[in-house]
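Bear in mind these aren't lab numbers, they're just calculated from the coordinates by the rules spelled out. The model shown is predicted, which means the values in this text are computed figures rather than measured ones. Cβ atoms are built from the backbone, for glycine too; each structure is taken alone.
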Structure 1
Amino acid sequence: MASHGGTKAILAALFANAGLAVAKFVGYLITGSSSMLAEAVHSVADTCNQGLLLFAGKRAKRAATPEHPFGYGRDRYFYSFVVALLLFSLGSVFALYEGIHKLEGAEPLTSPLVAVVILVIGIGLESYSFRTAIVESRPLKGDGTWWQFIRQSKVPELPVVLLEDLGALVGLFLALAGVGLSVLTGNPVFDALGTISIGVLLGVIAIILIVEMKSLLIGEGAMAPVLTTITDELTRGDVLRVLHIRTQYVGPEELLVAAKIALTPGLPVEGVARAIDDAEGRVRAAVPDARLMYLEPDLDRSAVGTPTDRSPSTS
């Protein structure tokens with residue numbers, strides 16, 4: 001799906017969640033545990049989410065059309081946003097509803113050992129899926145923190161899978177704690193409290209994803225280090241200065257760069273064309289994501305004391 005290997009993490013999460021969904025529903029039917037039911041619905045939501053991410057990857061590969069001249073790369077942002085909404089509605093809201101409903105009429109669990117076994121197996125499977133997502137994400141994360149990676153990554157699938165797997169893993173521990181305390185104390189209220197905790201956890205994760213995916217959908221520019229690299233590569237040879245620059249990601253690995261550049265005065269038309277071609281080549285060599293570039297040649301009027309373009313050099 002993504003050139004950085006997101007497919008492996010998505011597939012690992014897909015198979016883990018699909019199997020766990022079936023096991024958790026069976027566990028709920030046997031035990032009556034609301035925590036188990038909340039986790040089962042959570043796994044169904046996650047399975048659907050991973051399917052959507054794979055579907056988005058195929059949609060994004062469609063060729064550009066006159067109606068969509070920059071292609072369909074943002075499909076991956078849109079479907080990641082839908083994933084966040086599903087996580088909130090199917091995961092968080094349902095778990096909160098089920099937990100509150102269980103508090104109103106708590107019933108003792110039956111065969112709680114079945115729930116414990118399923119949850120422990122689930123922790124093992126989710127740990128494998130989470131580890132796969134971490135391994136796939138580490139090359140993109142670089143030296144930054146994981147929180148910075150989630151906030152700044154332009155590849156939406158890996159942050160989504162990372163947070164989903166983290167939520168699933170923590171949710172399993174909460175469900176295990178709820179079932180375990182209910183068995184030890186004989187009070188099924190703990191199972192309901194575990195369900196509510198799962199709902200709150202999924203709600204927080206969903207809101208984080210909604211905010212981040214919304215930002216990508218609206219359009220984000222290159223981060224400061226990348227923008228500096230682009231500017232440095234432009235200002236060589238016959239390019240004296242970057243007068244104005246704007247950048248925007250039109251897809252996870254496709255950056256649009258538009259800039260007005262000051263060229264050496266007196267260049268012939270052939271020299272202007274060559275200077276622009278050379279500048280584009282330098283930028284693409286340093287920043288491969290800069291696939292779309294539009295450079296407008298101009299003169300540095302400030303050098304002769306006349307007004308110049310005072311637009312800020314921002315992304």
Structure 2
Amino acid sequence: MKLSKDFRKIKGDASFRKFYRNIKKNSIIVFANREKIKNLLIYDTINKILIKNNIIAPKLLSQNYKKNYIEIQDLGNKTIYQIFLKNKKNQYSIFKKVINVLNKIQLVKNKKIKNFRNELYLIKDYKNKILLDETKLFNYWYVPKKLNKKKINTFNSKFNKEIKLLLSKLNFRNDTFVHRDFHVSNLIINLKNQIGLIDNQDALIGNKAYDLASLIDDVRYKTSNSLKDKVYKYYLKTNKQIDADKFKNDFDILSVLRNLKIIGIFMRLAERDKKRKYLKLIPYAWKMIDNRMSKNKVLDNLKFLLASNFPKFITK
């Protein structure tokens with residue numbers, strides 16, 4: 001793809017997309033010749049649903065799907081992650097604003113909308129099978145690197161059985177818009193000092209606790225347990241109708257499963273895609289897994305299994 005001199009390549013993410021900022025037009029070209037249905041078509045469709053519900057997301061400016069790119073509104077380059085790196089003083093007040101955005105997202109009822117090819121897109125449900133398959137990325141990519149061949153099959157069999165059991169213990173139904181990557185790296189502060197959402201293509205209709213777990217137990221940005229607890233309590237304060245005990249059960253389970261998935265994804269990025277920078281984040285993912293399992297008895301069996309096989313990261 002040939003672009004004019006007004007475009008600058010900008011830092012990408014873990015996907016197959018490439019991004020180019022037009023410094024004169026206030027726009028970004030998103031290029032994807034792999035998984036382009038998700039990375040271009042579905043991405044814009046989810047953005048449309050968010051915008052329709054008065055949530056800030058990039059608007060489509062133009063598209064050339066045949067040539068593998070779309071042009072979208074540039075929301076800016078100041079993520080909350082970058083703000084936190086420079087100044088940690090106002091973290092809690094910013095997190096409160098993020099929770100207010102999350103509450104707004106969780107009110108979204110639209111499940112279907114037409115994409116720019118005039119096809120109807122329906123957001124799928126975040127079924128337990130999807131959660132199970134995602135967690136199995138830990139088996140496929142991380143386990144073979146850490147356990148010997150004799151242990152792998154036994155571990156995987158016990159692990160999969162335990163994950164299925166945990167999924168059966170989730171309380172909340174799949175009735176909530178779930179971003180799935182709701183964390184500070186995907187939250188942008190625009191010129192009007194409002195919070196906008198990017199990386200929206202993976203959204204599903206799922207469990208109310210998932211995005212909060214994604215935000216609080218974010219592997220990319222370390223926060224203290226006291227701050228995690230404050231943000232969690234603020235969410236409950238703004239959602240008083242929620243059964244706190246049932247919600248805590250789902251939050252802990254989904255946080256652990258999400259971070260096991262992330263460990264698998266980061267190992268895959270390192271091994272398959274040669275993006276080895278992600279390996280340095282794995283120890284913190286383990287730390288958060290251990291933290292959640294130590295506070296919830298429903299996770300005791302999984303904790304024992306992981307501690308027996310990965311004692312470096314999980315305490316018995």
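Quick rundown of the values:
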item	result
Origin of the derived value 23, 21, 15 (semi-axes √(5λ) of the Cα gyration tensor in Å, for residues 166-301 alone; candidates 1, 2)	2
Comparison of 1, 2 - label where Cα Rg over 2.2 N^0.38 Å, for residues 214-269 alone is highest	1
Of the structures 1, 2, the one that 5.1 was derived from, the read-out being distance in nm of label points 7 Å out along Cα→Cβ at positions 38 and 286	1
Kirkwood radius over Cα pairs in Å, for residues 78-149 alone derived as 15.9 - corresponding label from 1, 2	1
Distance in nm of label points 7 Å out along Cα→Cβ at positions 102 and 198 - highest-scoring structure of 1, 2	2
For 1.01 (Cα Rg over 2.2 N^0.38 Å, calculated) the corresponding structure among 1, 2	2
Origin of the value -13000, where helix-only ellipticity at 222 nm (-39500 (n - 2.57) for each DSSP H run of 4 or more, over all residues; to 500) was derived from one of 1, 2	2
Origin of the value 1.6, where distance in nm of label points 7 Å out along Cα→Cβ at positions 46 and 278 was derived from one of 1, 2	2
Given 1.4 for distance in nm of label points 7 Å out along Cα→Cβ at positions 222 and 262, calculated: source structure among 1, 2	2
